[in-house]
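These notes open a run of structures that come right after.
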Structure 1
Amino acid sequence: MKKLLLKRAAAIALAVSMLLGLVSCGEEPAIDYKTELTDQTLTYSLEELNALKESGPHYVQDYDVPALYKYYEDRVYIGVAFGASQIIESTDPTAENIRMGILKHYNMYVLGNELKPAYINPSEGVFNYDDPDHFVEVGKQANAALRGHTLLWHSQVPDWWFKADPADTRTLEECDAAGALATSEQLQERITTYITNVVTRYKDDINIWDVCNEVLNANSIRTKADDSYWAEIIGDLDGDGYPDDYVELAFKTARAADEDAFLMINDFNMEWQNSKTQAMYDMVERMMRKGIRVDGVGFQSHISVDCNVELYRQNIEKIAGLAAVYDECFPEHKGEFRIQITELDMNMFVGADADGGFKKWTEEDFERQAEKYGELMDMFLDFVDEDIIDAIVFWGTDDENSWLNTTPKLRRNAAMLIDRDLSLKPAFYAIAEASFR
């Protein structure tokens, strides 16, 4: 699939470059970020990397620091998720250095929040596209592949979608008790309208979509008990005994809007929760055998520094088995099923520190983290080289800008490759070094 995306991205990049070549007299052409932000004489050798590591500290924006994605170019995408404000030019030096780090080091981009329904469609008939439009513009300028995250989720979706009367000011719980939730037909129409509008708008720009996110609990489809109203309102439309019809509707609608898009389903805890992985396998297989093409599965990969990499491998192997079902059901797309690592970060509060609220991280802690990231990359690359994994996306730009600083509670975690002062942590070097193995 990476080869297919590269061809499509190349065509888009060519069109953009031709357009830029038509700038009128006196206008400045767009910056080639990937060239301008990194020394083009760098060799990306192991010797060069080791010398850099020994001569630190170095910072994410430094011109003489190799671009992380280049170690894996044409092998696997190295991506990053960020907020819309982080790709806006800033007079604040820290914010601008973060922006440069995004443009420099990654060749796949994800908007962490601003492509979710709560942001785009907060009220009936209202669609806010300013942030996603800028995201697409920046992605083109940086020659990066774009992931759309996410079309449907039980969180960050506006309450009005689930109400019979969109103007009803009561909570969903109050509407439920009063029998004032939307009907199945209403919610189906809202899903169809929303997905059609969004996917059609970005048909030529966003090649990959997380169509649905976190639809499963530990072993089955989420329900109201899991803070999700989708399944119980939509219902079992085809009478097959499985209440995942809203997922099927979402994929059918997205496919109708963009036949060539790479459509994925994304979830968490599959790195270790065998029952959830099996539930995902079973649901996707059912969908495929109904003729609903699911091109890939995303492993969010919010893992901890003590994670069991071998168990993680086994669960990837399980989902990778869907490739045979995909090839059987969609022979014209044989070989295109993929897995992506979509939200990778590493919680450092484990063991005796699991419930901790404050910890001063040491170099020993960072070296332990680097070792685990390196171990993970070794495992991922086994699947990369088998054409199973084609993208590895980090969920945040640096330790200061990580959701793990507020979840499960307020504390200073250290989950990312880049420190709070934007210096390269040992984990950055470990990720780069893994490319040589």
Structure 2
Amino acid sequence: MEKEQVITLIDAFKDFKEEKNIDRPVMMGVLKDVFLTQIAKTYGSSDNFDVIVNVDKGTCEIYQNFDIVETVENPNAEMTLEQVKEDSGDDDYEIGDQYSKKLSLQSFGRRGILNIRQNLQGRIMDIEKANLYKKYQGKVGQLFTGAIYQTWSKEVLILDEDGNELHLPKNEQIPGEHFKKNDTVRAIIKSVELHNNTTPYITLSRITDDFLEKLFEQEVPEIADGLVMIKKVVRVPGERSKVAVESYDERVDPVGTCIGVRGGRILGIVRELRNENIDVLQWTSNPQLLITRALAPARISTIDLGSSPEDKVKVYMMPDEVRKGIGRGGCNIQLAGMLLGREIEVWREIPKEEEQEDDVALEEFTNEIDEWVIERLKSIGCDTAKDVLGIDAADIAKRADLEDETVAEVIAILKAEFED
């Protein structure tokens, strides 16, 4: 029975080592510590015990060391000569010698053996969690590719090659994308967290700027080799992104290198991002030139950077260029501002031939438009009806802090004035 129990425990240790990929020396160290802990519980102290673990054979031997004395005061640490002779059959010992007695696993009792097994399992699980945390903590910011194991409404579960779970929450997915089981997905490792000693929670993301940067590094060898550098990436996931690149080698065209022949390189990234529009532009430290490149193909008339870095940048365009500059839902102008690191406003430049045309001050519409709305419009530089009509509705709503419905009503009133 004892031999069977020993084999059962040792086999269990081997199984844990093989399944959890734990180094054998570490596992045996844990085994020794677990036995010493149980010894302390059973005998009150483990000071006079030796636990010998054979790493090669996967065996464990336990010895209790006794001081040979004339009178025993501590039965767990002392024995008389008669007791030693009776136990070992050897009469070569003398008073003052030390006698080591090999303990069987049965000496711990059935409950003790169960405790050893449970404690060992708990310790090895802790090691597994620590190893998993350390493994992925060192990979935060790196690209991960895996197959989807399960999909739910709030997240997607992905397994790595060792069967560890990685999570792609809904709010870290590109808007509108859907996954099926066994789909291959690429994402960036965003974070690794431990909550209440549970298994590390590994979060993936497909909406970060770093994810797009890593995709470029993977698709464009010149970036990985250092010939082309990504200076900045900004995104509105699922809509549009801008990637500013440069090269210190004049012979290398950084933009063309990233796009590839006939767009071959960037098309793969666009497909990965569910047809997100990607603008690649050459980086420059000149803010006016950077704005011009970021808002292309819209043509800019003038740029007012203001008197300090905290001022909003005002970009003036001809009326037929405003829509292109702002982009759908204000996305293009928003990304240009993110790239520059300052808020950008688009202003309509009135052509000379239109300057003489009749215009109407907003105060003339107080019977139809609330005064507080007019004040909001004037606060963003719109003093006349044509000032308002020259700016995109979404941009007005954002800059004047008005509801979309309110802006739509104002525009309809102003347009009606000129139609009459």
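Since every read-out is calculated from the coordinates, none of them should be taken as a lab result. Worth saying up front: this structure is predicted, and the values here are computed from it rather than measured. Cβ atoms are built from the backbone, for glycine too; each structure is taken alone.
Among the shown structures 1, 2, from which was the value 3.7 of distance in nm of label points 7 Å out along Cα→Cβ at positions 41 and 393 calculated? Mind showing how you got there, number by number?
Working: 1: 3.7; 2: 7.2.
Derived from the structure labelled 1.
Between structures 1, 2, where is relative contact order in percent (Cα under 8 Å, 6 or more apart) highest? It would help to have the intermediate numbers written out before the result.
Details: 1: 15; 2: 7.
For this comparison of relative contact order in percent (Cα under 8 Å, 6 or more apart), the top structure is 1.
Suppose you compute mean count of other Cβ atoms within 10 Å over residues 65-72 for every structure in 1, 2: which one lands on 14.4? Write out the running numbers ahead of the final one.
Numbers: 1: 20.8; 2: 14.4.
It traces back to 2.
Mean projected area of the Cα convex hull in nm² was computed and gave 22.5; which structure, 1, 2, did it come from?
Details: 1: 22.5; 2: 36.0.
Derived from the structure labelled 1.
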